[in-house]
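What follows draws every value from the coordinates through simple rules; no lab data is involved. Computed from a predicted structure; not experimentally measured. Cβ atoms are built from the backbone, for glycine too; each structure is taken alone.
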Structure P
Amino acid sequence: MTESSTIREVLSQPQLWAGVGATLTTAEGLPAEGERVAVVGCGTSWFMAQSYAALRESLGQGETEAFTASEFPAGRRYDRIVTISRSGTTTEIVQLLQASTTPSVLITAVAGGPAAANADAEIVLADADETSVVQTRFATTTLALLRASLGTDLTGVVADATAALDLPVEDAWVQADQLTFLGTGWTIGLAHEAALKLRESSQSWTESYVAMEYRHGPISIAEPGRVVWVFGAVPAGLAEDVAATGATLVTSELDPLAHLVLLHRTAVARAEARGLNPDTPRHLSRAVHLPAED
């Protein structure tokens, strides 16, 4: 089987994360400490926005909220809007920036697009652009950049991501008939992203929840042959509860963003096991362009 673009892009992530420090030295428009910030994206970019927002607030950097672009509360006041769009052409992002007078920054992989024309600043992660429709490295490199902007030392994160490239992808994960992803705090966004990645690439039945909410109903679908994958800390008693269902629990001591790299490899393996091309999932395109309104 010919190696997919997706797997090549997945494997490049540690190197890209290691280089975000150089980008950060010249980046303009990122939030200052204390600013009230909205972070906006669509799809995968929205989930990265969720993770950044939770991290920024948890570090005491300022009130931070994440929105998908179509649900952005236009009447709410912010000091800055951070938008994320791999292509820089996503219609909802362009429209939001056109309508806003709030200072804004766009993080993208492609310079000079229509979103950038309406943002006050642009940060371009050109090396993280992708051939595959399915986003992996652009999203994680964006979150790595934003984590670095909050003062996170990425040395250990990069090392963990490198380790994640060598860990085995278990057959139980590839063959599972259902997978549920859980997170807490900033890893909730990663859980949502993991579920989306498998749905996109392998047409899998996946769900994602706040970890403490899992026992409030979703655990009812757990059974042998299904997987419960946790990003970050496992709440007390949850491992025992999952074990009682017969489902497989997946946890890791890796940094949660590096653990997502292992999930990316799993997504490719599941797609290929089902005879699917992970680069071109059905019904999807690289960017969503909506028709002009009359």
Structure Q
Amino acid sequence: MKRPRLIAIDIDGTLLPPEGRITPRATEALLRAEQAGIHIAIATGRRHCYALRVLREVGLGVHNTLISSNGAVLRDFNHQLLHRSTLALDTSLWLTQHLLDYRDTLVMTFDLVGPDGEDERGALVVEHLDHLHQSIERWMIANEPYIARIDPIEDALTGNEPIQAMLCGTIAHMQQAEAHLLSHEHVYATNHDPLERLHTARIAIHRTEYAERDLCIVDILPAGCSKGIAITRLAQDLNIPIEDTLAIGDNWNDLSMLQAAGSAALMSNAPPELRTLAQRNGWPILPPHSQDGVAWLIENLLATAQ
């Protein structure tokens, strides 16, 4: 694998180890890559504010890019907005009705990032709390300052358009929710639907699974939003040929950027079906996030002559 000019890296399950803090080894590898002239793009399902919790201490230069909410928002590390996509209010209202049986698992996300990179309460809106606390308790506690409970949730959809919605629950329950969403012609699944369906879609869905926790997250974004489209847009803006890009991820919501990038690598802690796909595509499978697989790859890239 040749040295890239842009590296797009997922956070959870990829850059971030189970302990929840980026390791000194990974920090050093990122800073060395930056010093070598490689543009660092962190591409995550987290929103901007929540991603910064683990990225601030790394100390990457402000010119690097944070792709948040699975590609809906791009900002530099100085929080300057580069691109944002939103769910139209009529589409969002339709979602609340289409998901009547899943509203206790629903979170709406609004981009309320200020000049300091922080959100405010109301960036996250829920109608019900109990089920979400059962499914993603640590996330709910960590994000309590930003969560507004609004019942009915439609009352939150009178001003700003949300950047995404998400459903959280057991894998079986979320598979049912995903199937229900996909029963409508205007919903597109980035991990398996043919591109032709995207032409009529208003909504794109992305699935992330954590089998060891029996947890699945279904992210609902504007059609045309994905990590893959985001890194393609970023590479064009930076005048970097797509063949000079590398994507590193571990889950299904990373698949679009793994496919879009010039080179790709998958973490060995990825779901088995995704590892099989990586082997078919010839993508290297890295040591797991618990063993600094991202740092290992960057170290080897920097050690190899251009």
* Rg and Dmax of the Cα atoms in Å, for residues 7-86 alone derived as 13.9, 42 - corresponding label from P, Q -> P
* A value of 14.1 was derived for mean count of other Cβ atoms within 10 Å over residues 167-174; which structure in P, Q was it taken from? -> P
* Asked: From which structure (P, Q) was Cα extents along the principal axes in Å calculated, if the value obtained is 53, 44, 43?
  -> P
* Of structures P, Q, which gives -8500 when helix-only ellipticity at 222 nm (-39500 (n - 2.57) for each DSSP H run of 4 or more, over all residues; to 500) is computed from the coordinates? -> Q
* Asked: To which of P, Q does the computed value 4.1 (distance in nm of label points 7 Å out along Cα→Cβ at positions 31 and 207) belong?
  -> Q
* Asked: Computing FRET efficiency 1/(1 + (r/R0)^6) of positions 103 and 271 (r between Cβ atoms, R0 = 41 Å, to 0.05) gives 0.50 for which of P, Q?
  -> P
